[in-house]
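In the part that follows, the structures are each spelled out as structure tokens.
Laboratory data are not the source of any read-out in this text; all were calculated from the coordinates shown. The structure presented is a predicted model; accordingly, all values stated were derived computationally and were not measured. Cβ atoms are built from the backbone, for glycine too; each structure is taken alone.
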Structure 1
Amino acid sequence: MQQSSIFRRLAAIVLAAVAVLPLAEAIAQEFPSRPVKFVVPFPPGSGTDTSARYFGRKFTELTGQPVVVENKPGANGFIAVQQVLAAPADGYTVFVGSNSTLAVNVALFRKLPYNPQVDMAPLSMMMRAPAVVVVPPASPYKTLQELVAAAKASPGKLNHGGGSAGYQLMNEALNDRAGVEIVNVPFKGASEALTAVASGTVDLAFADITASTELIKSGKLRALAVASDRRAVALPAVPHMGEAGLPGYGAYVWVGAMVSAKTPKAETDKLAALFAQIERMPETREFYEKLGAETMQGGAEEMRRFQASEIELWKRLAVKAKVQQE
């Protein structure tokens, strides 16, 4: 009797476990079952913000769940990152960041309040775009050569509007390559820096092509060069760096999505699959091509490797440009 009772109990436990499995699978399949938040470390109008809003719309089309894009600019992206890391690690808070917050900050700061390779888990790359050197429409500089000549004649006189840590390093790399001293003036985001350039408050800025193309076409900014080895489809009349007098100089902005590293694997994998699905859509490629950018295919592991290589790249650039860590 006692042995029979034990067998009955074991059978009941096995049946209960089998019954739980479909329930767990159903819960995983239901994710997301409520609105998802995309946190962006820059103000509206930046290339990162544009990507977050585009992916948010497509995410809603695929899942039926609303996406709230929350802009949290300031403090070199620290505010946005800390908000994501402080939120419940359940997959409903996604960080949409750029090379600044996910790579460049490691090169610029002695002690970061977060580790982008440890505290955060990659989901997917989203896009990459060349930067553009822009000046006010009334600027006396019609070419990059004229700007460089003026900077050499008066070291420290010209100033650069830095919308992020990444743009600051682009300017420092320009200083090193051209043998000039252009002073960086920090702003909370690319949109604020471009407003300052348009008004003539600062002399120039490196800008993400996706955030500056319309301003250039409308005459609110003047583009001197695309920081690439070829002309941009979106700005075919603007010379690339080789044509502008600085061959070999390249500066790109990229955007990727991450979550807290504490997020369960099932939710992380589901989010990564959704982002990858959006990347593969023909309309996503067309969306970015119109802005002069390109989609970046690749899942979590590809992004992890790319991020590591970018961190090393920006560290080397910071050392070469003799940038003092803050």
Structure 2
Amino acid sequence: MSIEQAKEVLRTESEAISSLIPRLGEGFKKAVDMVCSCKGRMVITGMGKPGIIARKISATLASMKIPSLFLHPAEAVHGDLGVVTKDDVVIVFSNSGETEEVIRLLSIIKKIGARLISLTGNPASTLAKNSEAVLDIGVKKEACPFNLAPTASTTAMLAMGDALAVAAAIRKGFTHTDFAFLHPGGALGKKLLLKVEDIMRSGRENPIVAGDKLVKEVLVAITRARAGCASVVDNNGRLLGIFTDGDLRRRLESETNLLEQKISQVITKRPLTITKDKLAAEAFKILKENKIDELVVVDKKNFPIGLVDVQDLLKAGLV
């Protein structure tokens, strides 16, 4: 029985969202215009469950580079209305459109000069009549078995609020790079903002050896640097090749005097490289596609200046 009840809840709420689509029209266009032309901030408010939805939409707007804050209607009439300015757009969430705490704000908001958008299930309500743009989020019934608890109505509010936020963000030219910039701690932010120079090993952690060094000397340099390879350079300091732990294991199987050979004789020539200005995500792609663990970072003249190890990408959260 509980599964059937859950299915009915989901059907009811999905129908509530679907029913919003044919209602999108001039009111929605007006709301988007108001958001995009706002010179101040979006001030989002609502009481009770709609207030919780309002908080979420405020956060969504802010994450899409549209300055926004949540204003609690009860706190607003006790001084917090001071955050509202004539340059702001206020978005009010109220299913009935007659919520007492919300209605008390309307006259003051109008006196301040802020513009008003409402998301309400009652287009004939006091709230709707005092709004420049009205988004009808009315539902036939709640998913609650008693048709009382805000369920389908708040789902509709959330969906319409998201639609407004996304449509406005697209109109304002919001890009995935903007999103990454505002989410530097998230996975997308790291992929789009973190560069090779931010994670590469350099200095003592980046062993660079001359081509005439013996293999045993290079192994000491690799060990001291706690690296998995060494960059091998010519007399001018330009990259000749790379010597890795994998090269060592493969050579040991067939060469008995490996440790006494010059490193230039056993290196992997023309290794894959990357420049420091590239995205760290690009370095990860190269490592993954070529099934290697290290990538030499070079400058424009092919001088090795750093090293990217797959472990560095793990620590940065890119893997």
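1, 2: which one has relative contact order in percent (Cα under 8 Å, 6 or more apart), as calculated, at 14? List each step's numbers first, then the result.
On the way: 1: 25; 2: 14.
Answer by label: 2.
Which of 1, 2 yields -1.31 for log10 I(q)/I(0) by the Debye sum over Cα atoms at q = 0.16 Å⁻¹, as computed?
This value belongs to structure 1.
With FRET efficiency 1/(1 + (r/R0)^6) of positions 50 and 266 (r between Cβ atoms, R0 = 25 Å, to 0.05) computed per structure, which member of 1, 2 shows the largest figure?
1
Looking at structures 1, 2, which one was Kirkwood radius over Cα pairs in Å, for residues 42-193 alone calculated from, given that it came out as 16.1?
2
With distance in nm of label points 7 Å out along Cα→Cβ at positions 130 and 178 as the yardstick, tell me which of 1, 2 scores highest. Please list the in-between numbers first.
Values: 1: 1.6; 2: 3.2.
Once distance in nm of label points 7 Å out along Cα→Cβ at positions 130 and 178 is worked out for each structure, 2 has the highest.
Comparing distance in nm of label points 7 Å out along Cα→Cβ at positions 90 and 202 across 1, 2, which is largest?
2
Matching task: 0.00 is the computed value of FRET efficiency 1/(1 + (r/R0)^6) of positions 82 and 290 (r between Cβ atoms, R0 = 30 Å, to 0.05). Pick the structure from 1, 2.
This value belongs to structure 2.
Could you figure out which one of 1, 2 the value 1.2 for distance in nm of label points 7 Å out along Cα→Cβ at positions 282 and 306 was computed from?
Only structure 2 yields this read-out.
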